[in-house]
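Undergrad: In what follows, structures are represented as structure tokens.
Every number in this text was worked out from the coordinates using simple rules, so none of it is lab data. Being a predicted model, the structure only gives us computed values, none of them experimental. Cβ atoms are built from the backbone, for glycine too; each structure is taken alone.
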Structure 1
């Protein structure tokens, strides 16, 4: 497959903010959970945590609010609120995702999911949405030693698919994700979500798009 002047063997997707429109919901519900528990949690810290796995998020919050910050309790309350919301309203899939997935599968392009979300929650999301059938490989945040922005999660996905990083597109929405994709030697592509990365990180993207639907005609098979 060609993507502009690049020869591509595989495509790797981030999940939250790229496939599912869940980053806005997560920020809203994390703030609600912290308020219910009477613990501080600012928007700036939540935005910094986008793309981090649970271990890195806990580290960030304790560095900010102190070692006694009850991250486990806040996360537990957040998940309760999140599951209740999903049970009532469903899981929002971002525009163009299904079309891109179908196009790649029709042309036998292997796909991987590399998400900072833990395995249990990832499988719940994919099961609810019916998107699990598209991925040959899934790597989750609790299955790597180092979170994004380190490259480990993408390197592991590339290795499991038996390809090379230089022949891999990574679709990401977050600053941490773009940094990880670039450090892995893949071809980072930015899909806009709630917060643009800083300019110096945004420049790492080979291309950027407002929506996943905008990328579908850029593939040549």
Structure 2
């Protein structure tokens, strides 16, 4: 998956001389947590709600409300922004972005072209949205998780069984971290013609493979805050 297919493209921006008060208002009114800072279309920095919070006087400060507003109106984005932030290209993979976000504890990454011009912004929400879409969980797909031998052809046997039942494969994910030694853990989501076919497929897979888990996630009745 490519970043350019999942990033936000119509991105709100500010310039380095924008007041911190205005930047704060833009983020609050648009329910966003970061603003790229540009100069003539080129990315020069990024300012986040955390930057604003860190720059604001603490609750124990003796400033009154008017002094506080004056201070924020005088401070500029350039005073608190992260200059020359880490960036990615639209043709970079979404998986690479996810690794960077996870390991560097970054919740959003600006996306630029080869000339340094801002073309988008990728957030952790965009990455999660791509993951959800690619797994097929919202399509009512059946979920099967197997422990299979770590050898050529082991997944093919499962796929051949699915084909006999005319199951449509939506996604396949493989991991070695949670599998027993010499095995790999494979999660496959499929759709089938109807409930009866699904139940027959369940029985066939249980009889011939090590099925760790199976089911259909009830997205409609998921827990809500």
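Undergrad: Please state which of the structures 1, 2 yields 1.00 when FRET efficiency 1/(1 + (r/R0)^6) of positions 194 and 210 (r between Cβ atoms, R0 = 30 Å, to 0.05) is computed from it.
TA: Attributed to the structure labelled 1.
Undergrad: Can you tell which of 1, 2 yields -10000 when helix-only ellipticity at 222 nm (-39500 (n - 2.57) for each DSSP H run of 4 or more, over all residues; to 500) is derived from it? Show your work: numbers first, answer last.
TA: Details: 1: -13000; 2: -10000.
Attributed to the structure labelled 2.
Undergrad: If distance in nm of label points 7 Å out along Cα→Cβ at positions 26 and 170 is calculated from each of 1, 2, which structure is the one that comes out at 1.6?
TA: Corresponding structure: 1.
Undergrad: Which structure, out of 1, 2, was distance in nm of label points 7 Å out along Cα→Cβ at positions 10 and 42 calculated from, if the result is 4.0?
TA: Working: 1: 4.0; 2: 2.8.
Considering all the candidates, the number was obtained from 1.
Undergrad: Work out the source of 28 here, i.e. which of 1, 2 gives that when relative contact order in percent (Cα under 8 Å, 6 or more apart) is computed. Spell out each step's value before the answer.
TA: Numbers: 1: 28; 2: 19.
Here the read-out was taken from 1.
Undergrad: Given that Rg and Dmax of the Cα atoms in Å, for residues 114-185 alone, derived from a single structure, equals 11.9, 33, which label among 1, 2 identifies that structure?
TA: Structure of origin is 1.
Undergrad: Between 1, 2, which one scores greatest on distance in nm of label points 7 Å out along Cα→Cβ at positions 122 and 154? If you can, show how the numbers build up before the last one.
TA: Values: 1: 1.6; 2: 3.0.
Largest one: structure 2.
Undergrad: 0.05 is what came out when FRET efficiency 1/(1 + (r/R0)^6) of positions 82 and 146 (r between Cβ atoms, R0 = 25 Å, to 0.05) was calculated for one structure; which of 1, 2 is it?
TA: Corresponding structure: 2.
Undergrad: Tell me which of 1, 2 gives 11.3 when you compute mean projected area of the Cα convex hull in nm².
TA: Details: 1: 11.3; 2: 17.3.
For mean projected area of the Cα convex hull in nm², the value 11.3 is produced by structure 1.
Undergrad: Given 2.6 as the derived value for distance in nm of label points 7 Å out along Cα→Cβ at positions 74 and 178, which of the supplied structures 1, 2 does it correspond to? It would help to have the intermediate numbers written out before the result.
TA: Numbers: 1: 2.6; 2: 5.5.
Answer by label: 1.
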